[in-house]
Structure 1
Amino acid sequence: MKTLTRDEARRQTAGGAAALYIALALLAAMPFFLLVVDYLGAGTAAEKVALIVANYANMYAMYLVTYVFYGIALGVVAFALYDRMRAHAPATMRMGTAIALLWAFALVASGMIFNYGMTTIVALNKADPAQAQAAWLGIEPVAQALGGAGGELLGGLWILVVSIVALRSGALSKPLGWFGVAVGATGLASVVPPLHDAALAFGLMLIAWFAWLGAALAKTKAPPAAAESRAAT
């Protein structure tokens, strides 16, 4: 990795903090959606709407944390990795960063659609439960598709790209690079309909990858002001 300026080193630290946030958000989402609100276990529109009405505030907050804020943090991580590796593969890293930003946009959009959709459904359910259920059948697929329910194409592709660049450049440790290749390949595999369940493995691996990446980025040290001044002259 090239010598960083103080501003670049600060952006690496910010990227590390953002990656650790993502890992913690994903870790918090697992027990929430499995134990507190078993949304995945709801099989009908009536059951889903009932869960939303009963847990509206908690679900709204969780979707903010795990989709909207996650997407924003993802953009910070993407730019930190771009700074770290652009000198080694500028064209590839520009492409990878564009993919990451598309993923970030999709996650933010998914969370906002889901939350506003829930707000609409809660109000509609008071007047017409049947109409609320019908409306949710139209809202949910859009939010879930943006969130990666059809396969983790964007996330898998971005992680695969940056991991390959990291392995070739030495910008990150080789174990982290190879683990990233495995994570990315798992995400891409989930796009194939018979392999959709690979998304579950991708989600678990993603927690470890972001935690590991966050620790690596957070260790970046800013150069002393005198050394930076000499490098600039």
Structure 2
Amino acid sequence: MESLIFDLAATPLREINQFLHQEAPARSGLQVTIENPNGAHAIAAGLNAPVQVTIDGHAGYYAAGMNQHASVTITGSAGTGVAENMMSGTVHVQGFASNAAGATAQGGLLVIDGDAGLRCGISLKGADIVVGGSVGSFSAFMAQAGNLVILGNAGEALGDSLYEARIFVRGTVASLGADCEEKPLGEAERAILADLLQRAGHGDLDPASFRCYGSARTLYHFHVDNAGAY
């Protein structure tokens, strides 16, 4: 299996991303390590090939954004918008993820080992997110499809204006947002949760220790009595 190492201290990010976009797709099984990222923005963004990329350190804004097919691992923490609008593939943050992790993501799996900031999974559109720690306020705001799994605690207004995404929380919830309510953890939900926990490296946890949240579906159509919640 071919392996390449790029040093961001010596090679411009534009050159590295251009290689990942134009040359890497033709090199099957390629493994790329990016050293000295030092918080640079948009590292490994827009990938569209089954390559394996390791960002060895901390990444800045929008790391692995718009990912398709690639497997991206960040050994440190990630700034705002990691895996934003991801379509497929896997993004793994071994540290902390800042605000809007996985925003608008439509497919694939985002795994965050540490905590995530505000608005994790905002406008989620079908991807799966597993957070090993806690998440900030307004997580899963307007989430339309997919699953958000939180092993720690959730901040205020969880699932505000939720559509058909599912939220699983093992810890405490500071408050639920408009139109979000606790749902029964049925067999179908347990199966989905067990699969995601296994894929994220938490297969030893019991799905029964989580609570499930979803949409109450009262805001789907305008009603004057709900005007204050829109």
Structure 3
Amino acid sequence: MQTIDLQQTDLRTLNATLHAQAETTNQTTWTIENPRGAHALACGLDAPIEVTVNGHTGYYCAGMNKQATVNIKGSAGPGVAENMMSGTVVIDGDASQYAGATGHGGLLVIKGNASSRCGISMKGIDIVVHGNIGHMSAFMAQSGNLVVCGDAGEALGDSLYEARLFVRGSVKSLGADCIEKEMRPEHLEILADLLARGSSTAKPEEFRRYGSARKLYNFHIDNAY
């Protein structure tokens, strides 16, 4: 295990060291101590390594992640796992706004709550939130899955495309073109897999599914303001 203490090493050196890891590296396990809310921590990783951050992080932690597993033993600031491509990011605490924004792939697990705009413009990422999410989550979500074991705030799924939204608790309001949909056997199977991968003990049968009504796909004069 490689350990880097941010009280002794600057952030640029840390990220450069992590970026230097390749597919064939034998230094696969890394621990970061004293992150102290640092921004852009462990961004742009592209190797099958595991990074554990012991503490809270600032903006854009694990952004653009590919292949790596990043464990945050605390809470994360805005934009965690933004534009993630693959791999896994697990947050033990809460996540601030736009967690997983524009994510193309991989798995983001938030064991606490997520703030507003969780999964905004998601493009294939899977997000599992053990707690609640804030308003405007999954806005313009294109594909992927958002699983919420708690409650959802206002305007859930506003203007979304083909992403699947699963909510166990209450939904304060649905956004434009977002409707509740039938939970078919194939959706229960997808959800069961996501809950297992996200280390949640919730039951798929306890959730409701939401998706696009597909009324905004083509121009309609009633939608013009």
Exercise. For which of 1, 2, 3 does distance in nm of label points 7 Å out along Cα→Cβ at positions 54 and 214, calculated from the coordinates, equal 3.1?
Worked result: 1
Problem set entry | distance in nm of label points 7 Å out along Cα→Cβ at positions 14 and 38 - structure with the largest value, from 1, 2, 3 | 1
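Rule-based calculations on the coordinates, nothing more; no lab input. All figures in this text were calculated on a predicted structure; none of them were measured in a lab. Cβ atoms are built from the backbone, for glycine too; each structure is taken alone.
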